[in-house]
Structure 1
Amino acid sequence: MRIRRLFACALALALMSVPVTGCAKKDSEADSGQGTSQELRALRIGTLPTEDALPLWAASSLGFFDEAGLPSVEIITFQAAQERDAAFAASEIDAFMGDIIAAAQLEAGGVPVTIGTVMLGATPAEGRFGIVAAPESAVNDLAGLAGVPVGTSSGTIQEYVLDGLMRQAGVPVEEVKKEEVKKVPVRFDLLLQGQLEAAALPEPLLSLAEAQGAKLLADDSEGENLSQTVLVFSDEYLTEVGGIETMTALLDVWDKAVAEINKNPDAWRETLVNEARLPEPIKDSYSISTYPVHQTPTQEQIDAVLAWMNGKDLLQKPVTYEDLVLLKP
């Protein structure tokens, strides 16, 4: 990651948008090993009850936060993204598990953020989203959904993936129809009841829908990498004393927890049941993701999301790749 940090510093200098002293300090401490626990701060991380946050729960249970000298890491679970974002904007949490869309909306809304790492989605196989047809539906592929309303929530990663999958299937934009059902569990129920012809669903409800007879029409586990879950930090937190050092320590802990999970995924199945609400019918069969070591999303991934958001007028002001991955002064 040293190369990434040096690149970030050089890019920041070229853009004259951030001071290089912060990056230099970060590199010098990483190289010298002189960062101390006295520099580290308490950290509050907001998450939704999904598998994306498994390395954080694993790190907590294994004592990795304490080993890293982090004075306090509190993982706070929210039931809805709107609640999480409101808490972040009010400085009630310092970082959160979300997606590039949420990060860009906060940045554009005057709450500066920095994406620390991809949590799931470094490869297409991680963090599956998909489109399923109702069990009794006659639709068997995405072409059959042309002109058919698909349950989703507007302005979200689910709509973004839906649009991407329909585009890849060659369905004309004007024939992509959507039915607004914001709450994913409600959307899931309506699909299985036959009140929705099709729906966009994330894991684990996507796998549960398949187990209960829904037909998978497409997902983003192959081909174009459409979805990334990211860990987003408040710039206000990072610019205070010890903020950068705390993020660096947390990302090192992330890598350590990822290694433990990837070595024996099944050992963490019960944690997913308890913390991520992994449904009982699929708790033994659900395929646990492989998690990536810490890395920021690529410029291509971020630019694609921003272009989609701009096309839907979802941003209050322009946001760039650099805005989301470089710390602002």
Structure 2
Amino acid sequence: MAGLAENGWVALEHPPQVASEAGFAASPAEAGQRLDHALVHQYPEHSRSSLHKLIEAGHVRVDGKTVKAGHRLRAGDLVSVSWPPAPPRDLVPEQIDFPVLFEDEHLLVISKPPGLVVHPACGHSSGTLAHGLLYRHQDLPSSASSRPGIVHRLDKDTSGVMLVAKTEQALCALMADFKDRKIQKTYHALLLHAPRERDGRVVAPIGRHPIDRKKMAIRPLHGRYAATHWHILEYFANGWCFAEIGIETGRTHQIRVHMASVKAPVVGDALYGGATGRHAPLQPLRQLLHASSLKLHHPSTGAELCFTAPLWGDMQTMLDALRSAES
């Protein structure tokens, strides 16, 4: 092992199976600390879970020996960390156009166009947002090789605000905030029928449909807790309405399933009963659901932020046509 550098880091040879290797000497203040806690302090840009996996895989040694995550350090212990090479990405960057609402060194906020799939899946091996993000930034962190920087997702035909993490620290912080329901999400939708109440709330567990695997459904025994609330902004003569919708949880197809359950499916959502019929004067080309705004705290500075994306053109045109018919 090479000698201890003046700044406390240890320079080591690079074995061929690892991308890089480094380490530190435990300070008196770190004496008695668990190894995993010390690593989190030394490497704040990496998630606790990823560091724990490094320890379990034997990539972290104390005085040359592999130890468990709960190993208590002594002052002067030499901790070496071998960073495995990043797994190769299967994605080939592609130029995909999307509006950027905000960007700094930690965070990218975009307005996702309707019709754009977020990440590769069955039947969508190219042309996704993930491919476009890699074209724009080649070194985005990811929880999976096919999801660079992606913190959350929107359905293919849902438009609106999406967050993209540019560092692993931002990725972990934003994913934790979504999990802890600290990020406030507001949507707007055109509904095929108006619900009975102008303001309402649906609390019903959502799970995979027992027969149609492409669909989600309310599953009292096998679903996960989900809550959605709405406020009707405008009513129209054809029976449609324009609603502001908030989700308190983030289940797959949540708004679409919950609003269909109160007989108010999203216009254009044929999967959940929102088809308009062949002879209807207004024919949407997709489900008219838009993620309008996100309120959150910046993953690095903690500053409170709110990002808003205007309605996509096709949805705004439909709304204008409805309003014109009323006058």
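Computed from the coordinates by the stated procedures, all read-outs in this text should not be read as laboratory data. Quantities reported herein were computed from a predicted structural model and do not represent experimental measurements. Cβ atoms are built from the backbone, for glycine too; each structure is taken alone.
Here relative contact order in percent (Cα under 8 Å, 6 or more apart) was derived from just one of the structures 1, 2, and that gives 27; the source is 1. The value 172 for volume of the Cα convex hull per residue in Å³ was derived from one model only; which of 1, 2 is it? Source structure: 2. In this comparison of 1, 2, the computed figure -12000 for helix-only ellipticity at 222 nm (-39500 (n - 2.57) for each DSSP H run of 4 or more, over all residues; to 500) is attributed to 1. Largest in distance in nm of label points 7 Å out along Cα→Cβ at positions 211 and 243 among the labelled structures 1, 2 is structure 1. Quick check: 59, 40, 30 is what I get for Cα extents along the principal axes in Å, for residues 91-282 alone, calculated from one of 1, 2. Which structure matches? Answer by label: 1. Structures 1, 2 were shown, and Kirkwood radius over Cα pairs in Å, for residues 171-234 alone at 14.3 was computed from 2. A value of 1.00 for FRET efficiency 1/(1 + (r/R0)^6) of positions 163 and 227 (r between Cβ atoms, R0 = 25 Å, to 0.05), calculated from one of 1, 2, originates in structure 1.
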